[in-house]
Structure formats: C-alpha cells, structure tokens
Structure P
C-alpha cells in the first residue's frame, strides 16, 4: 500500500526533506534583470570560457554544482545522487557536466519542468531513506536552444510576440534528510496534456492546460486551497501562458488571482529587456527558485509556495512532422524552514 499517496497524483513527505543549500549561475541578460542581485554568479561571457554554446551549458551546470558544494562545505563524494536535465538532445549538458566525476547520476528530461521534476525525485529519494544528500539541478542556454529548436542566431529570424526568451542559467538545490532550510512537504506528479497547439513560438499556451490540471490535482488531493499558499509559482508559462492559465482556472471556478506568478515573468523586465512574452527554458525556473524564492522562504518572507514546473515536450522532429506540443507540470510544496 502506498501509505504516503494522496489521491491520484499526489503524495506527502512525512519526514520533510530539507533544502539546506542552493546555487544559481546566470548569464549577462539574466543578471541585468530584476533578480540579478539574487544570483551567486553572473557571467558576462555567453560561452562561459568554452568553445561552443553547448559546451558552455555543460560549464553552467558544473559551476552550479561546484558552487553548491562549496556553499554546503561538502566534497563531491558526499553527494549520494544528482538528478539533472536540460533541453539539449540526449541531455548532453547534464551528462557531460558530471562525466568522470564519480557522482551517481540520474538524467531527466521534463523540458522546462525539469527543476520541479528533479526536486520532486530528490525529495522522494531522501524522504524514502534511499539517500541522505541528493542534488536537483538543471540548466538552459539561449543560444544552444535557439540553434536546436528554432533557427541559428545568424539567420536573423523574426520572433513572434508570443515567443519567449530562453534563459541562460543553471540552478542546483541540495536536498538533505536533516539540516536547516526550507522544507518540502508534498508533491504532485503531473500528466501529459495536449490540446492541439502546434506553434513552437507559443509554448505558454501549450503548457497552460497541464499547469491547471496539476494545480487542481494538488489542491484536491491534499485539500490545499489557493489561500494556503503565499505564492503559486509556475515556470515558465510567460505572460501569454500565465494569462491563459488564469482564464482557464476562472472557467473552472478556481480563483488564482493574487496568488499566481510565473518565473518567466519574473526573471526579465519586459519594459527594459526585449524578451517578448517573457523567459523560458529549464534554467528559468531553476535560477528563479535557487536565486530568489528559496532565499525568501529561508528568511521567512514567504511561508509556503507551490512551485509548479511546466514543460513543453516537443522536439525538432515532432515539430517538423507537424505534431502538436504536449505539456506537463509537476508541483512541489515548499514551506519556510521554521514551520
């Protein structure tokens, strides 16, 4: 019997794992945004000292993990397992970043939901007694993503108003059985949804239905209405997807107004930075969580948030074949360490 399961999608963590340390590495554009002062490192070099953008993304994750280990005053061999993923084919950013490091690794692909997915799995692993220290980590890079999913930057293609700007950044969180810091109390595993959206430049619309499904499931399974949270944070629907989520929720009698925010609308300043509908990419929710939200939870400025990672599960092949874009969303409830 799954004694910690609640409803169809959710589970509670009886011995709440603790996020003891976190680290965030950001690119130049991200560092110039509203959250720039929150990040551990802001690089002015989009290559991060490497030869290609893809190698730069590998370096992003290496820097995030190294920074996390330094902040926690640990050695890399103290880490029981790393859950990580990225947007590149075969998740090469993640696998290359831990190559020959002798750290147990499980690679993930949840597109932009990967930070929530990795955090969910790390918390289950620790709460289940299978590890004492697990790392949840992910990254994305604007230039490598554009080259893979859309057009090479040198092509000079015009971006539509619904398009989002892939964040260059990496976030890593250390989940432990004991310690001080924000705690993970419950999680919800999402289901894959698609409603016929085929436009790869409008991923917010593709992900919004999955976000609503997961938020509703979490609230119903755990009897947790919107009023229980200081914030319900999606990542990353952008402005278009956020507005669509609010409208879909209203149609179902769920009022998220005043509680809902989105990492894609937080990481950039749309009035100063030309990002169209906002930020996106695995790194968007990762650096927002590990550079901003966890700090707020740690200091008690936030008491409880529902962190909902949203991912568009498309590939270049599926887009070229004219297939619709499936979406998924996973939710993690995080509380202030003093609770």
Structure Q
C-alpha cells in the first residue's frame, strides 16, 4: 500500500504539471489573439513553474530513508545562558516549521537552561519525507546578535548543534541485543501534576554498542520523559535506539558509497552550516550561498528556501553516487 501511495503521488504530480502546461499553451494562443491579458498569462506561467519545481524537489528525495520521520536533537554550545536561549529559539523554529507542514511532533526529552532557554532537547517528527527535508539542518548553527543577557550590550556569537537521524518505523528491522540493554527509572522533574513527581515514570536506557565494522565500543544513553506512563516511555526510548542504530548503519553505507566532497556533503559535529546575524538582518547558508534578509520569517519557521537550495544542489549528486 505504501508503494501504491508513492506511485500515485508521482502520477498526480505529473498530471498537475501536464494540465498546467496545457493551460499555459492555450493561454499563449489566447494572448496572441487578444483574448487574454498578459498578466493572466504570467500567472499561469508562475503556477506551472511552481508545480514543476515541487516535482523536481520531490525527485531529490528518492533515497529509502528520506520517506521516514525524524529524531531531531538540539544541543546548546559553550556560552551559558546566551547559547541556551539560542537553542530554545531553534527548537521553536523547527516546531513552527513542522506545524506549517502538518507534521506531528512530540518532545521526547528536554533539559531546561540554568536561567533561560534549554541545554538540550529531543523532538520526534512524524510524517512523510520529514527526514528527507530536515536532513539539510544537520550541523552547527551560529547566532550573532546584541545579547539581552549581556549588561554591556555587546554583540555576541553563540552556537547550537542540530543532529538529525531517521525515525525508524516498524517496517524496518534493526537488531537490538537484549543482553546489552539496561534500564534505570527516575522521577520526571518540573511541572506536570501530582503523578509526574511521585511516580518514577521517566526512563533511562543504556545500550552497550559495538561497531561491527571498526570494533569500537560506546554506550548509547537515551532518556525519555515524554509521558506519565513508564511502559510508553520505554517504548519510545526503544524506538529512538532503533533510529540511532539505523542511522549508524546508514552513515556507514554512505561513507562506502561515495567520497564526500569536502565542505559540502560532510556532516559532522563542528561543521558550521548557517549563520543568523540579527543586527544585519541576514541569514546565510554557507553550503549553498543562499541567504535572506527576512530574519523574523526564518525564526518563525520559514526555512523552505534553505531546504530547497540544499536539496537541489546536493541531493541529486547523492543519488548518482
């Protein structure tokens, strides 16, 4: 059924483009005969181009994992309250983007900042092609502004890191060895009524992972306080673990398939991908060169142009490799 749905979307997209091109052709003939204004023809042309570009963008999301949901994790960088405030602003930006596109979101875990903002948060995003779009956000985001938390009113630079991994669904098999699993429970802090502070509903999962290719060992730690139901939190934590294991295998396959062009497709901690300069009213993506002066719109979730520029420049070369 998923395959049929996917094919049907391609067919519908093609028909929409074909109809728009037909209307444009008829409109051109009518303009030549003086039966239609040029402004109406321009509107038909703009509509046809929008449909074609949407179909081209969808063509950039043909990898198996692109169709999945997303586990999006935001960590504040060094800089105390200022960077923690920046992390909370990024969280709001992505939540607004998801809301505008009809994606279902849930905050799996959040750690509040000391005075303001957040130290880290994990957001689950469910919906078609969420990973395909949001994979472009993986990396370090830099903020430059006059800080409201600086008594001298100095211009400050803050960093926050965004990690994006596919949210594995039940159709993808990932092997988890129960012998390597251990659980802790704890009381969820903060507001939430009587039950949340009295019952140990929060769960902490530890998984002793050994990389099958390098032999390196690491402990994967996941905390989940999403609900007041401990079994449900355990289920959510296991889902995040499967997503992380899936992503590790995916990263290995990507490394084997292609030599990544330096500074472009390389995705790792420390790679600064975008700068948000509030004073100069400028947001610039350093990978594609795309920039905008609509800082307020971007912080309200209008990041589609950045996503599109990234996919159109890099996703096609990914598919070829």
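Just so you know, all these numbers are worked out from the coordinates, no wet-lab data involved. These numbers come from a predicted model, not from an experiment. Cβ atoms are built from the backbone, for glycine too; each structure is taken alone.
Once distance in nm of label points 7 Å out along Cα→Cβ at positions 77 and 117 is evaluated on every structure in P, Q, the highest one turns out to be P. Taking relative contact order in percent (Cα under 8 Å, 6 or more apart) as the criterion, the top structure among P, Q is P, with the largest value. Where does the value -0.32, -0.40 come from, among P, Q, when log10 I(q)/I(0) by the Debye sum over Cα atoms at q = 0.08, 0.09 Å⁻¹ is the thing being computed? Only structure P yields this read-out. One of P, Q was used to calculate FRET efficiency 1/(1 + (r/R0)^6) of positions 37 and 85 (r between Cβ atoms, R0 = 25 Å, to 0.05), giving 0.40; which? Checking each candidate, the match is P. Name the one structure among P, Q that distance in nm of label points 7 Å out along Cα→Cβ at positions 13 and 245 of 2.0 was derived from. Working through the options, I get structure P. Of structures P, Q, the largest value of mean count of other Cβ atoms within 10 Å over residues 21-28 belongs to P. Looking across P, Q, the calculation of helix-only ellipticity at 222 nm (-39500 (n - 2.57) for each DSSP H run of 4 or more, over all residues; to 500) that yields -9000 traces back to P.
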